[in-house]
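Scrolling down, you'll hit the structures one after another.
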Structure 1
Amino acid sequence: MKKWILGFTISAIAVYLLLHNFDLKEFERIKGKLDWKFLVFLVFSNLFAFVPFTLRWYYLLDKKISFASAYASSVIGVGLNMVLPARGGDLMRLVINKKDSGLTIPNLLSKIFLEKVMDLGTVVIVGATALFLLGLGENKNLSLIYVSGFFLLGMFGGLIALRVFLEPTRNLFGKVFQLAKNEDLYKHKIDPHIVEFSEFLKGKKLILPVLFSFPTWILGYSLSYWLAGQLIGIELTYVETLLLIFVGAMGVAIPSAPSGIGVFHASVISGFILLGRESGEGLVFATVFHLAQFVIITSLAIVFYLSWTALSKDKVTTSKDGSSP
């Protein structure tokens with residue numbers, strides 16, 4: 001509950017500051033510039049963006065589910081994350097995949113964590129590359145890269161250490177929780193995660209998920225950013241979309257209301273300022289992109305969820321009919 005309150009508070013402050021510092025007449029600039037066919041293209045670009053995203057999840061789960069199930073759960077998860085607090089969409093994805101794959105919740109949670117680490121690593125690389133290609137690699141612009149990279153190295157270092165020193169790590173944590181009189185908590189809630197992480201951190205299992213992280217961001221998401229610009233008459237180069245992807249992703253990483261409302265807008269505006277563009281143009285782009293993505297992805301999530309529930313009911317009915325005399 002405290003995290004929800006903090007997130008909503010941060011978003012409310014961000015929205016207030018945006019409304020207080022920007023003239024809503026900025027939106028008049030898109031009058032007569034809207035090209036609605038790009039909204040249709042945005043729908044298809046989102047469907048395409050989920051392909052590498054799904055392939056990564058498919059291989060993270062060691063192909064224990066079908067690609068169709070992985071795709072549906074990915075769309076549902078991301079869509080519900082835009083409306084539910086506390087990453088509720090990810091929890092729904094776990095429920096769907098547990099039912100379809102038979103994997104344990106600790107196993108699935110471990111994969112979710114690895115997915116987030118891969119996303120962070122990819123976004124940092126994309127952001128740093130874009131800054132240097134745009135000639136914006138001054139130290140003042142790299143502070144966020146440094147901070148993100150520091151946490152990234154810490155996470156990767158911890159995972160590598162876990163792989164190499166599994167048993168000493170388990171023994172150490174076991175003794176710590178034993179002294180804290182929470183031995184049951186460790187055995188049933190934490191130790192399974194440690195084992196799952198260690199088992200997965202092997203070259204062959206990890207290579208494909210890592211590789212699929214890059215097309216998710218540099219192809220799928222960049223296309224959506226470019227199409228959103230075309231929708232409202234804002235021209236963006238490919239490298240500029242990569243920079244906006246980076247600042248946007250870092251913005252929604254801040255605790256906020258579902259879908260990152262407010263903080264996403266502020267981060268995209270900062271990206272436009274870095275590019276030497278008008279901040280008002282950034283507000284218009286962020287608002288239109290956010291609204292379009294919200295409507296498209298949540299609508300897709302509803303469609304896929306209804307389809308998944310219908311198919312699940314059919315499977316249950318078929319199973320009962322098949323087992324009946």
Structure 2
Amino acid sequence: MLTGVLLAASFAVMVIGALVFTNAVEWAGVRLDLGHGAVGSVLAAVATAMPESLIPVVAILQGRQAGGIAVGAIVGAPFLLATLAMAVCGAAALIYRARREGAPLRPDRRATARDLLVVLCALPLAIAVGLLGTRPLRFTGAAVLLAAYAVVTWKTIAEARQEGGGAEPASLYFDTTKDDPPNTFQILAQTLAGLGLLIGAAQLFVNSIEHLAHGLGADALTLTLVIAPLATELPEKLNSVVWIRQGKDTLALGNITGAMVFQSMPLVAFGMVFTDWRLTAPALLAMLAALGGTALSLIAVLRARGWPAPIIGCSAGLYIGGITSIIAVS
């Protein structure tokens with residue numbers, strides 16, 4: 001009972017920390033004149049992915065990677081984002097079609113397709129390294145992913161600076177006077193506060209999952225893979241539903257695809273270096289489902305009419321089927 005309460009508390013603190021951290025990081029991007037496109041698709045996406053990303057970091061620092069918590073958190077995020085999160089976005093466009101005057105889901109094709117293509121290249125590399133698992137190959141794979149992520153991020157920021165425009169973030173929470181823009185000290189203080197909340201919540205989550213897995217006699221990797229993304233990723237990505245309702249499709253999809261790029265490149269590289277990165281059956285199933293969901297999303301982006309119902313259904317089916325298979329093989 002106590003473990004369940006602590007697990008729920010860790011989720012609540014993660015959500016609060018994510019809100020505080022994301023708001024501060026968005027203002028930092030504006031302050032640094034990175035361009036609003038980069039703030040949305042790079043900084044905001046990374047910031048909203050931070051709760052899930054800190055779980056493997058904390059697990060490794062505490063010496064718990066052997067239990068599978070680190071690997072479960074790393075592979076769980078792209079699995080949920082490429083399947084369920086994308087299906088939710090497609091469904092939102094259908095639900096709000098009257099408000100959108102029948103317009104299909106139409107993000108910036110070039111930017112969204114680029115993100116998805118990057119993920120389609122990164123995931124097979126992660127799977128191949130996870131199956132072979134030699135130390136030199138893991139370090140080489142990590143170096144390739146980090147270098148590629150740096151190039152993609154640089155191009156995104158360069159393009160965003162050229163395009164300009166966009167709306168400013170919501171008022172900084174630590175700016176009590178609500179003066180715009182907030183000063184550097186306020187932004188830094190809120191960033192550190194949000195990061196502190198996220199780290200504390202991640203520590204609580206890792207400890208709670210270990211106790212829960214021990215009590216249930218379950219696999220820690222599977223529990224983390226199933227529970228962590230739902231609690232840390234999906235609530236943040238529901239922001240995309242609001243943006244789709246408002247017709248801001250590029251912002252809505254960029255929030256998801258940007259997180260997918262981050263989760264499948266530097267975070268996977270971190271796993272390759274600091275764990276043995278051997279994908280067991282549950283982790284491999286999650287990665288394959290993520291690969292399939294990414295391919296479906298790319299097909300939808302390249303279509304003139306956006307996300308059709310069959311692709312939405314297939315994306316949701318990949319998530320449901322993946323969860324069922326993961327539990328079955330655990």
Structure 3
Amino acid sequence: MSEVPSRAIDVVFVVLPGVVLLDVAGPAEAFRNAASRVKGSYRLRFVAPRKAVTAAVGLELASLEPLPAHLAPGTILVLTGLAGAGVDPQAPATRRVILWLRERARPALLLCVCAGSVLAAHAGLLAGRECTTHHAHIEELRRVEPRARVLDNRIFVEDGTVFTSAGVTAGLDLALHVIGVQQGPRIAAEIARDLVVYLRRAGTDPALSPWVMHRNHLHPAVHRVQDAVARNPAASWSAAELSAVACTSARNLSRLFAEHARCSPLDYVQLIRFVFAKQLVMLSRLDLEHVAARSGFQSAQHLRRVWSRWEAQPPSAFRSRGPFVSAGGA
């Protein structure tokens with residue numbers, strides 16, 4: 001869906017003493033996985049105010065890069081969380097990071113995981129924005145940045161180019177969301193499946209992404225068909241073509257889908273076409289006829305009919321929710 005960028009996007013993790021490892025490892029593993037699937041997409045870097053820091057679990061993280069003098073265009077900056085009751089802005093390492101954020105950090109996207117939101121607030125980066133953080137830091141965030149609108153009980157919040165999350169596993173959800181927008185929803189869904197996690201989305205989107213619905217099974221033939229449909233939703237995908245991919249009869253494939261995926265093969269095709277069409281509506285400027293053609297629907301009217309089956313909101317309702325940053329474009 002998206003083209004490979006000509007230069008890898010730097011994903012820069014800022015690491016402080018007492019860092020919560022999951023806040024780093026979850027998003028880092030998602031971006032690493034994306035880089036292995038889309039060559040040249042991301043390059044991971046880990047920076048800190050000192051060469052080595054000790055994580056909250058006692059593990060020492062060494063050979064860390066110094067805080068860079070500047071960030072390359074397109075950089076994704078990730079501020080990770082800290083263990084403890086709050087963020088001490090007077091701690092030497094923390095103070096250096098806050099000053100660096102104020103003076104030098106100009107990322108294309110800012111991702112704050114857990115108490116990373118509080119660090120961003122101390123640096124003045126959340127003024128006037130909607131944001132969130134781990135529930136233990138909500139009141140702290142409100143005190144540090146009274147100009148922000150702090151939202152409770154949110155997995156993550158998107159406000160322009162600034163993203164804040166509840167932390168720990170929510171940092172992984174946030175990374176998958178960004179990867180899905182920049183590299184396409186299929187890549188994000190494949191990563192979610194590889195990491196054995198649900199692919200959560202923001203706002204009104206369902207808790208479980210349709211790209212991973214009906215895939216909580218281990219049957220290789222059914223997965224093979226689902227992979228083929230996800231790779232090319234616009235193909236004709238008759239019952240005969242689907243059964244050929246599975247190397248079985250159409251009748252047996254229907255039985256396998258009912259048993260393992262809890263839907264029919266053709267219903268699954270329709271679902272994936274709908275999801276693909278919805279992404280094109282949200283992330284491209286194509287009119288509905290072209291969206292329908294690219295997604296495998298006979299016409300815009302056919303797409304609207306299928307859309308009403310899966311979702312109450314009409315396609316036009318998503319035109320205002322454009323992409324924040326895309327690594328390519330439809």
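-1.10, -1.20 is what came out when log10 I(q)/I(0) by the Debye sum over Cα atoms at q = 0.30, 0.33 Å⁻¹, for residues 59-106 alone was calculated for one structure; which of 1, 2, 3 is it? This figure was derived from 1. Of structures 1, 2, 3, which gives 32 when relative contact order in percent (Cα under 8 Å, 6 or more apart) is computed from the coordinates? Here the read-out was taken from 1. A value of 0.4 for distance in nm of label points 7 Å out along Cα→Cβ at positions 27 and 291, calculated from one of 1, 2, 3, originates in structure 1.
Values in this text are rule-based calculations from the coordinates and carry no lab data. Predicted model, so just to flag it, every value in this text is computed and none were measured. Cβ atoms are built from the backbone, for glycine too; each structure is taken alone.
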